[in-house]
Structure P
Amino acid sequence: MTKNIELLAPGGDVNAIKAAIVAGADAVYCGLDTFNARNRATNLSFDDLAGIVKLAHRYDCKIFLALNIVILEHEVASIIKLLNKLVNSGIDGIIVQDLGLFYLINQYYPSLDIHASTQLTTHNEGQVKFLSKVGASRANLSRELNLTEIRALTAAAHDAEVLTEVFVHGALCVAFSGQCYSSSVSVGNSGNRGRCSQACRDEYEPTATGNKFPLNLKDNSAYFDLPELVDAGVDALKIEGRIKGAQYVHTVVDSWRRQIDTFFETGKLLGDNTDLYKVFNRNFTNLFLKGDINKSMFIDNPRDHSFAHANKKSNAISAVQIQKAQKILSQEKNEIGVLVEEKIKYLSVEKQNLQLSFSGGLDKPLTVKAIVTERSLNDDDAKDHIFTAKTDMVLIDAGQSSIDRASIDRASIEKRFRSFNNSGYSITGFNFDGLDAGVTVPFRELTSLKNKLAFMLNGSVAVIPAVEIPQLVQHPKIEEKPKMSILIAEEKDIYLSNETDADVYFKLPESFVVGSRKHIDIFLNNPGLIPWFPAVLIGKDYLEAIRILEEVRPKTIVSNNTGIAYRAFEMSIDWIAGPFSNTTNSYALLALREHLDCKGGFISNEISKNQIRTIRRPENFRLLYSIYHPILMMTSRQCFFQQTVGCKKTSIEDGCMLKCEKATSITNVKGISFAVDKQKGGYPSIYNHEQYLNIDAVSDFSHLFDEFLIDLTDIGGGSKEKIDKVQLIHHFENVLRGVPESGAQLHEIVTVSTNAQYKQGL
């Protein structure tokens, strides 16, 4: 059997990356100390990165850099500065979430390979095509998918010339990745900014089922599912763990390396996964992959399970037995530490020493000799590589030179060549013994000489010059005065269309009865309604949503799902990017407008007033903002009710999505409650107890936004008071008209509300 699958390992710090390399990883993903989704990891400096790339490539291992957070407008200058360095760093790919970053890399750095982050919630065929359109070469598939879904998506991805990767080991998010706002809402630390505080691992007051950690999933392990993943055509197996240390990374990577090699060599699997239990784990599950989603995937302890497993493995019951089992495991953990330390201690990521010697005399070219000292693994020996470059012009007498040929001296040469310190080298000295005094060449020749040397030191690959991006123009609004729009989700609320001139969006569910014409007829019978597609549409539900789109052929839609957006683009249907598109900067808007003919987009409710202020709209593009809605914290493919109020079903069935309609609440040990809500046709969701009410945005940004949305659905009803919807519409209309007392009236009606995110931002 031919080996054709990549083992992709995490690297949260230098030692973890070294451990991954020696354990046999084909590639390592890591982050710098900025712009990545693991702020709790130690991460790398840029100097570290240069050394890591050289080390990894020596072992035929690739390095992928995670820049997988949403980007704010004021950060664009910094990200461009970083990209100007990364483009010559030798990295093998960049992991990206933000569509604005997709746009910038495609536009200005086409040599950089873009990988779509798990934060992009990729779970249907249209999303893969969308990602291909915006420049992704590979996509990380959602962790909630089963093997059948992975197989279908991988086939679609390969048709679009996109590779797929699947998480096979490590922590599982209970929420759909990229659609979790729990940390942002509860403590102001956004997962979309790499600051997730893991609210799903928090302790809660005991639920009716006796669970104190009702959202805490076991860790993922597909160790024995390798044949099925290979058969599905997956290109890369990804291990989660960028906040884990070298011992963890080495153990897991080594185990997976042996499993993969054994399978490709013999067609059989190793039957022993004992080593995986010796390092941090929350016990293991593979049930997302199996499509058997049930409560056994949860564990009522978010901490390390390895010692509990040791007790169970040893059948330790008595205190003496438990102590013995714990002692043995502690010794094994220490042995792992010693082994890893021994394996990596001679691996160096330090900059290579660079000695520069300059020589030349009258009527001879100026010559630079660069001596690069490459350290060996045991540091006993060192290998020198010598590179030589010459100017095209010869040196002339400085006394006979024109004004642009002032005498070159040590300072002027060092000034131009000192920058090699920023490109993976440490200059140990300049030598001018061979350079005659009183000679010169034009300064442009020094620049040319430096570029020649840079080319040689870059592996004879041309150094890509830094780019400067032009300042964006703020194009005029579509609407002179901002309009209001409303969102409904039930037929009984369609009458509200008669109460207002506002655009009325009808929210489609996340699950459909196959072949049903219910929603098709709703739109055909009410042509003024604008379809609103949810963020998550998997399998048959995606296909049914496509069928609705194709049969109704509406003039305009709002889509929070990029797969539906792509199909609308193909059909030349006007589409607007919904609020769950996580749009936070002007370049994301440009990507949507220029690549996919998007007609407008909601700006994320996660960002603040000051972060919104500098956003620039593309030409002929609508900007929208939601000012009233339930605050979604997370949506999950898992069932929250088995862990809270209980459920007689052993596993989630196909009918659960369509039929189940429940609500409850959970309260953490700090006394803060959250509403757990499940609508018919929807995924289980958790909402903040407060409603988002942001009238300030109307007065602050009437000059920027074309439309302000109010959400009149009963979704999130567990925390929403029943308020007369006609009354709400009229009050909000008055707010947009500038009636002073209407804002105060709204705050009296909506008693439990907040606009904290608008104030604190990301």
Structure Q
Amino acid sequence: MIKTFLLICLFLFQLFNYSPLSAKTKFPAYKDASQPIDNRVKDLLKRMTLEEKIGQMSQISSSELNDSKPGDPKSRRFRPYLDPEKAKKLIKDYHIGSFLVGFAVEPEQWYKFTYELQSIAIQNSRLGIPMIYGNDHIHGANYVIGATIFPQALGLGCTFNKSLAAKMGEVTALEIADLGQPWNFAPILDLARNPYWPRMYESFGESTHLISEMGTSYIKAMQTAQAALPYKIAATAKHFIGYGESKTGWDRTPAVISDQELYEYHVPPFREAIKAGVKTFMINSSEVNGVPVHASQRLINGLLRKELGFDGVVVTDWADILQLIGQHKVARDEREATKMALLAGIDMSMIATQTTFCDVVKDLVLSKEVPMSVIDKSVSRILKLKFELGLFENPYPRNDRFKRIGLPENKLAALQAATESMVLLQNDGVLPLKDIKNILVVGPTAHSKRNICGAWTLEWGGAPEEMFPADMETVFTALLKKYPSAVVDTISNPLINLSAFQNKAQISDIIIVAVGEEPHAEGRGNIEDLTLPVDQLEIIKIVQATGRKHILSIFSGRPRVITSVAEKANAIIWAGLPGYEGATALANILNGDANPSGKLCFTYPRSVGHITPYNVKVHDTYTYKWPFGHGLSYSKYEYGNLILSDSIVKPGQTLKISVQVTNKSEVGGSEAVLWYLSDVVRSISPARTNLVGFDKIYLEPGESKTVNFDITPEKQLTFPNEKGEMLLEDGEFVIKVGDKKQSFYFTKSGHTTPKSGKEGRSHLQEEI
């Protein structure tokens, strides 16, 4: 009876609550998280107007949202203080779908800014499409006060430790995830083969393989960071392609790269990034072989899209569509420039500070100069990115996890990275410093924090000293802590008060000279002379004139030539730009609490005019100051028992190689084991040698470890022609690790005698 009564009640409820309208109303597919992402994208796209689509392709700087007034303490450029009316106008009138950049503030301020901006974006979007915020967090969350700051990428490259690149990616994701910044414009995968290039410090080095391995480790860790959940972070592979290869070395100047060289050296890091799942690409601001990359259908739609198979979001660099007019002079006006970029394959314009892009694109579509299909493809990719990052389900930042920003364990990881990044270039036995009673620290970086970190730290071009954390050590304060029983004194510029310096020098057991570069970003770092600045050379010379033992510590984002003063130095450390923990790391190395293990990921030139990467064939009279892979230690490592599983390799076969590494000292330490491969003779002139593998191992005193390496012909023995087609030829190869090397042959037919014209090796190859 009760059951019947309940059934009747249910029927009556359904009857009275039924309406044709409710029956026909369907929850939009794009709002249904259970739907496949492609379905959600298609559903949302068909609901959007042309203007709404164009807005998704537009990215505006946060400077255009700023509520600061002249004289206001918060008026510094890009400081994120939101003017709601400015935001509403941009979103209502232009449907802007992305914003970027900022000025370092506390997590609470970032939260307030992005929360309000996202609220405005969703509430003022007819379809409730969330905005996506991007920033250049290139060596940690460098626009967040209190964050963990790692060494710049060039220093990380010198660690030859993929786990540290992964750790930086993971920690960066963790420290920006809750702040509403799910799009990170990193890593740089450009080759750093010209020290005049001011962005060299943002690259992992001059080796294609090293950049590929460090870059993919960073990308994978960042995009899969479990601690960041429910938020996800999109990494950006930049700057596609050839950015670091300019003829002059100066920022945003033309490059000349043969197609063969492009495929062999420049393409692989980006190809590997795609395989690693990188979600976005940023384009090279300059031109390759006379064609601006932002206007190159061949390089974007052809190489990147078709050949490499990338179907994610391609974004411009800062206002670079407009540079097709003023800088490159391939377009007469913004309309022509925009058409070039869209047809080349650009999805989103970092238009930065103006909205004319929106009007121009609309006009191009309505006049049918740009097909609607081009717009739809780009918008589909952008929407897909937003769905993949979960922005429709979790659009807002959160403020309950700020305490994990700058966690002690993350700072320890940054300290390890800083320690392993430093390269001991020279040491006559003065290091490590034990039983030291008097230490004098001199030079412009003796008591500077900004010089240790470089640009992209708190501010784009490098922040003033007062902005850095109060508890961050300088070289001087770190040595004060490290040597509590010693007298540690400092004089930043001995040139100003020479007599005071000489008095202090005469009573010092050791003088630490901290030199290098002022922070610089992009074109601000263009220089005409690679030599260390004259005033710093003079400081070193007056130190050397005292006859006291001294150590040069070079804090720079590239190798500055020091040949004139190097020989007289008792020890030299290239410290790079090691980040917040850099001074502590240096003190630990000087003291011997840490054993240096860094190795150069670039070639250190002897002179300012003759600059050659490690793998380029040069005249046999050319000499560098220190070679790629150079780096001393307090331990002595011995390589032995280089064993190859076979002397002949055939297609599909794996050549197994092993080497024994022994710590022959009484000091435990880490050794970067670098594997080099040389093709003795090939139909397209080969490189002198190429780094093809690396491992970082720790060895206790007297300990031996066997390190293994595999070679498969289809992976390591192939090379591209000018069309990008991979070739595999019979011939002799040389594998080198440490001071050991052996030859082996690859053959398709079983014939092991080198072909005519392939007998023997060149003089340069014998030097490998």
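Could you tell me which structure in P, Q was used to calculate distance in nm of label points 7 Å out along Cα→Cβ at positions 185 and 233 as 3.8? Numbers along the way, then the final one.
Details: P: 3.8; Q: 1.6.
Answer for the origin of the read-out: P.
One of P, Q was used to compute percent of Cα pairs over 17 Å apart, for residues 425-464 alone, and the result was 50. Which label is that? Mind showing how you got there, number by number?
Working: P: 50; Q: 57.
Attributed to the structure labelled P.
Determine which structure produced the value 52, 38, 37 for Cα extents along the principal axes in Å, for residues 65-288 alone, calculated from the coordinates; the candidates are P, Q.
Values: P: 50, 48, 35; Q: 52, 38, 37.
Answer for the origin of the read-out: Q.
Can you rank P, Q by distance in nm of label points 7 Å out along Cα→Cβ at positions 129 and 641 and just name the one with the largest value? Please list the in-between numbers first.
On the way: P: 3.5; Q: 6.3.
Once distance in nm of label points 7 Å out along Cα→Cβ at positions 129 and 641 is worked out for each structure, Q has the highest.
Comparing mean count of other Cβ atoms within 10 Å over residues 417-424 across P, Q, which structure shows the greatest value? Please list the in-between numbers first.
Working: P: 16.4; Q: 27.6.
Answer by largest value of mean count of other Cβ atoms within 10 Å over residues 417-424: Q.
None of the figures in this text is laboratory data; all of them are computed from the coordinates on show. Here the structure is a predicted model, which means the values were calculated and not measured. Cβ atoms are built from the backbone, for glycine too; each structure is taken alone.
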